Structure P
Amino acid sequence: MLFVFDLDGTLVDSLVDLADSANEMVQSFGGPRLAVPEVAEMVGDGAGELVRRALAAAHLSVDPKDGLQRFLEIYDTRLLYHTTPYLGVPELLAQVSRRHALAVLTNKPAEPSNRILAGLQLSEYFPRVIGGDGPFPRKPSPDGLLALMAGVRPGDAALIGDSPVDEQTARAAGCHFVYAQYGYGHRRYGSSLPDTPFIAERASDLLAVLTRLETAAAGVTAS
């Protein structure tokens with residue numbers, strides 16, 4: 001099978017570094033500091049959307065392009081201050097990569113995404129990483145996912161992510177969706193759950209969930 005992972009909120013907990021960078025950007029323009037849970041709800045649609053939402057929440061009349069440039073400059077210096085893999089993720093990848101192809105599809109730009117993966121010793125598991133600034137539109141467009149799935153039947157592929165954006169991307173590509181409920185994107189679901197039987201309440205649950213998905217996919221193929 002092919003397992004495609006979202007990055008922020010799925011493989012790594014980068015929320016504090018993102019929130020601190022967004023707040024430093026906002027405060028550099030004279031705005032108030034935003035609460036971390038508030039920033040968490042802004043993450044998932046790319047750096048540009050995070051900046052636009054942060055500026056709006058801080059009631060700042062700043063050109064989003066200027067805000068984005070400032071945010072990227074700040075975030076570039078603090079990618080790995082607090083960012084860590086979720087508990088059990090390195091072990092999961094080491095085990096699953098022995099049997100399956102792995103890739104990353106993120107709305108974060110590719111360069112910082114690759115630096116985070118390298119800094120956390122996760123790069124070896126992901127020969128293919130597609131970022132939000134590459135040749136494909138950002139999620140929820142399925143284009144990047146479909147490119148990763150080239151030559152793979154939709155039933156033999158899954159996108160693992162923590163937000164409705166990831167779910168929409170998987171649906172549009174026709175592949176399975178595994179919900180990383182532990183990620184900060186869960187706030188965007190409110191009290192509801194996505195329509196998928198494959199839900200990992202904790203990162204440590206992912207191995208069991210992916211194994212169950214693998215078994216289910218094999219059964220469909222055999223039938």
Structure Q
Amino acid sequence: MRHLRGSTANVPLVMAASGLDPVKAGWALSFARPGGLITGLTLLTDELIGKQLEILRETLPVLSTVGVLGNPDSGGSGSIDKAQQYARALGVTPRVSLVRRPAEIDGAFRTIKAARVEAVVVLPDLLVLEANQAQVVALAAANRLPCIYWLKSYVEAGGLMSYGTDLVDIHRQSARYVDRILKGARPGDLPIEEPTKLDLVINAKTARALGLTISPSLLLRADRIIE
């Protein structure tokens with residue numbers, strides 16, 4: 001987005017799924033009235049991390065140490081800091097493992113495993129982690145690490161659980177912005193929207209393989225359970 005913003009000074013930009021706060025990033029004056037040429041949808045994934053950690057602790061009541069897997073080069077440094085803050089607020093010790101390239105994923109899991117964590121929160125990262133979901137899920141299983149993700153596609157691939165937005169729906173909504181702008185609306189007058197629906201998806205088969213018992217209350221709250 002930073003590169004696009006600099007190279008298209010007079011061209012409207014629609015965020016399909018930004019994980020950063022557009023106001024804090026300086027892209028918009030406010031959510032209600034962006035005021036410039038950038039509008040669309042923001043995932044605000046940092047705010048999901050606290051809830052993801054709560055779900056992990058509900059799954060593992062004795063959780064004392066949690067791994068944080070993320071890529072600081074994808075704009076996720078703020079998410080990494082937030083994850084540590086939320087973990088400490090819950091009385092849980094965070095252990096961070098960074099991954100910047102696909103070749104580092106295996107080593108990142110070794111680092112997390114060596115830190116003796118009981119579970120892992122995998123932060124949003126379209127550049128490396130999401131592009132290598134099968135490897136991430138396989139390493140989580142091989143190391144017997146319960147992980148929570150933000151995309152349900154991880155869980156569909158065998159991951160334990162996810163809590164976050166539906167990217168397909170988000171991109172569908174972004175098309176409405178494009179349509180309105182093409183019909184004459186000014187981007188700066190179109191409010192930036194946040195997710196209105198967050199899905200909790202649980203893979204019951206993976207839970208059993210890890211020897212975990214998912215609480216009935218968590219199962220009742222799940223939007224989808226994969227058997």
Structure R
Amino acid sequence: MINYFFISSPLHFFIATNLAISHKNDKNIALFISKNEQTAKQYAKATTHFNDIFQETYDLTINDEQKKFKQRKLRFEQIEKIIESTPPNRIFTGSDRRMEFQFAMHQARRVDSKVEGIYIDDGTVSYLGHKSINSVFHKVIDPQLKKLVYGSWWQNALTTGSSNWISKAYLAVPKDAHPLLQTKELIALDQSVFSSDEFLQVNDFLIAKYDTLTDIDFAKI
């Protein structure tokens with residue numbers, strides 16, 4: 001099995017590492033799409049260093065000085081090349097609202113219609129729902145605009161993890177998942193992995209490399 005992990009926050013990184021360790025017999029590929037270039041590079045160094053956990057790493061972070069649409073176009077081109085080179089069986093994401101994840105699912109299913117989209121816990125939003133879940137813009141206007149600009153492959157997710165691209169979700173507390181996530185196959189994260197030697201080595205590497213994790217600007221990732 002070939003697994004893609006889209007990583008755009010520290011939480012995504014640690015959960016992706018947990019799942020990659022849990023799927024150590026698979027080929028695991030980390031794709032960073034952080035808003036913060038420096039932070040993405042720091043975490044990408046960890047995935048590159050531990051290539052027994054993540055066999056390949058791609059940093060898709062684009063300089064913030066470029067316009068958002070141009071950034072996405074460049075990312076789409078990169079994603080398309082990666083999929084052509086190594087078609088995935090499963091694509092994990094902490095946000096199925098991210099254009100990059102949805103584009104990857106669209107491209108991957110053109111190669112293999114059975115590719116799975118899997119949500120990984122994104123914190124409180126997994127349980128309380130998206131802050132704008134009931135707004136007209138979030139429910140109607142924004143999805144229509146995205147379909148017009150990007151294409152019919154865009155699917156709206158009223159709350160993170162609820163789009164039709166997602167069939168499964170790995171959560172810390174599945175029983176407390178938001179009702180929209182309850183429609184998915186919910187799987188509890190293996191908490192024991194977080195205290196395993198493999199996981200702690202990754203954690204220690206980050207601490208040693210960057211003194212403390214507080215050196216990383218979590219607010220901007």
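Read the figures in this text as sums done on the coordinates, not as results from a lab. Being a predicted model, the structure only gives us computed values, none of them experimental. Cβ atoms are built from the backbone, for glycine too; each structure is taken alone.
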Among the shown structures P, Q, R, from which was the value 0.45 of FRET efficiency 1/(1 + (r/R0)^6) of positions 32 and 192 (r between Cβ atoms, R0 = 30 Å, to 0.05) calculated?
-> P
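If you work out distance in nm of label points 7 Å out along Cα→Cβ at positions 16 and 136 for P, Q, R, which one comes out largest? Could the numbers behind the result be given before it?
Numbers: P: 3.2; Q: 1.8; R: 3.8.
Between P, Q, R, the highest calculated value is found for R.
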Computed 0.35 for FRET efficiency 1/(1 + (r/R0)^6) of positions 120 and 144 (r between Cβ atoms, R0 = 25 Å, to 0.05) - originating structure among P, Q, R = R
